[in-house]
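Once you scroll down, you'll see the structures, which are given as structure tokens.
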Structure 1
Amino acid sequence: MTLIYERFQDVIDRTKPLLYVPLAMKQEMYPGCLEWITGELKGLDIPGIAMITSGAELAEKTLSDYCAVFIGGGNTFKLLYELKCSGSFEKLKAYMECGGVIFGGSAGAIIFGEDIISCKYADKNEVDLADTEGFDSLHGISLLCHYTNEGEEKTKMHTDYLLELSRNKKIIALPEEDTIIVTDDTLEIVGTRPYYVFENGVKEEKNPGV
């Protein structure tokens, strides 16, 4: 089990199952998503994993029945659209404000930034989502995941876009190997590769903690 999953395990109630949200993926891929998350978290000491298959189903769940919510990757625009149209967005926000634990991977992490427009060139907005504001758990900072992991050409395209976007927004661009941990007003980045902060049209390289 990786260090980040060990950290995750330390803050959850391991007597409860985990709730998995695959809404960033296409619906026909959900069975494979459940297989993936089961293998991904096989070292986690919890009684099981439950998966929802729609935003409406998520909106009906009592989130306190679960040790945590795990929001998986895929298309960030689709994910945020599903959450907002179903009312699940506000439900998850209230859950967090009451101390609930959420783990977001890829698209599931980007939605916790101030605005998901940071991933404009990583994902297509096929759902015509107009309201791109995220949970803003990083207090005014937007996110991009997989930065520098997609090849030189895509990295340059993302870099040029983020430099321009950062004239009005602050963005943290994470490589595959790094994770952000947010607790109340504390923001910690752990991992093994440099991450990048884009602000006022400038890109700055930073090193994560262990």
Structure 2
Amino acid sequence: MLKVGGKPILETIIQSFIDQGFSNFFVSLNYKAEVISDYFGDGSRLGAKIDYLHEKSRLGTAGGLSLLPKNISAPIIVMNGDLLTRISVDALLDFHERENAVATMVVREDLYQVPYGVVEVSGTQIIGVEEKPIQRHLVNAGIYVISQEGLNNIPRDTFYDMPTHFAKLSANGYHTAAFPLHEYWVDIGRLDELERAQREWPQEIQ
């Protein structure tokens, strides 16, 4: 419920999906659940339908999916509640379907500059020194698409995170895909990133 751009970040997330044509949402709740459910209600104020998944204990991003109704047949989009992004949801779903994936993880490139010269050695012999190299990694962006088959076998009443679920699906021979994100993305779970988002994200028009 932290505010960025003049309103709670969760409202910004939901509104961004509404703006892209989505209307049915499930919000998984645990800590201070009533604060969120009292604010959003049934979603009608936003022109949407919101249902709540009440976790008796913290279940993790994948574990919370075990509380979903069993009659869901279309792929679902799962997103952490502390992200701001300009991702095209249609492009993500199109990619998921083209890949014929059971589960798709959105990834983004993360750059880290080593603050020292990196020394390559063979035994005691110095082979070379690379001054402050930049390392590039693809990292989990906290956004996923899961097809019905990918929802099977998620344990109930057990903490179960999404990386573990992807690893399990892959180990069982299912196709999982990585969708590269190039649009704006910020995780407000870190104070410096929250401050960045408050500087960059447009203020709500009153």
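Computed from the coordinates by the stated procedures, all read-outs in this text should not be read as laboratory data. As the structure is a prediction and not an experimental result, all values here were calculated from the model. Cβ atoms are built from the backbone, for glycine too; each structure is taken alone.
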Point to revise | Ranking 1, 2 by percent of Cα pairs over 21 Å apart, for residues 38-149 alone, the structure that comes out highest | key: 2
Check your understanding: 1, 2: which one has log10 I(q)/I(0) by the Debye sum over Cα atoms at q = 0.13, 0.15, 0.18 Å⁻¹, as calculated, at -0.71, -0.96, -1.40?
Key -> 1
Check your understanding: 1.5 is what came out when distance in nm of label points 7 Å out along Cα→Cβ at positions 30 and 62 was calculated for one structure; which of 1, 2 is it?
Key -> 2
Check your understanding: In terms of mean count of other Cβ atoms within 10 Å over residues 6-13, which of structures 1, 2 is highest?
Key -> 2
Study note, to complete from the structure: mean count of other Cβ atoms within 10 Å over residues 14-21: greatest across 1, 2 for structure 1
Review point. For which of 1, 2 does FRET efficiency 1/(1 + (r/R0)^6) of positions 166 and 198 (r between Cβ atoms, R0 = 25 Å, to 0.05), calculated from the coordinates, equal 1.00?
Key: 1
Practice item. Figure out for me which of the structures 1, 2 the number 27 belongs to, where relative contact order in percent (Cα under 8 Å, 6 or more apart) was derived from the coordinates. Key: 2
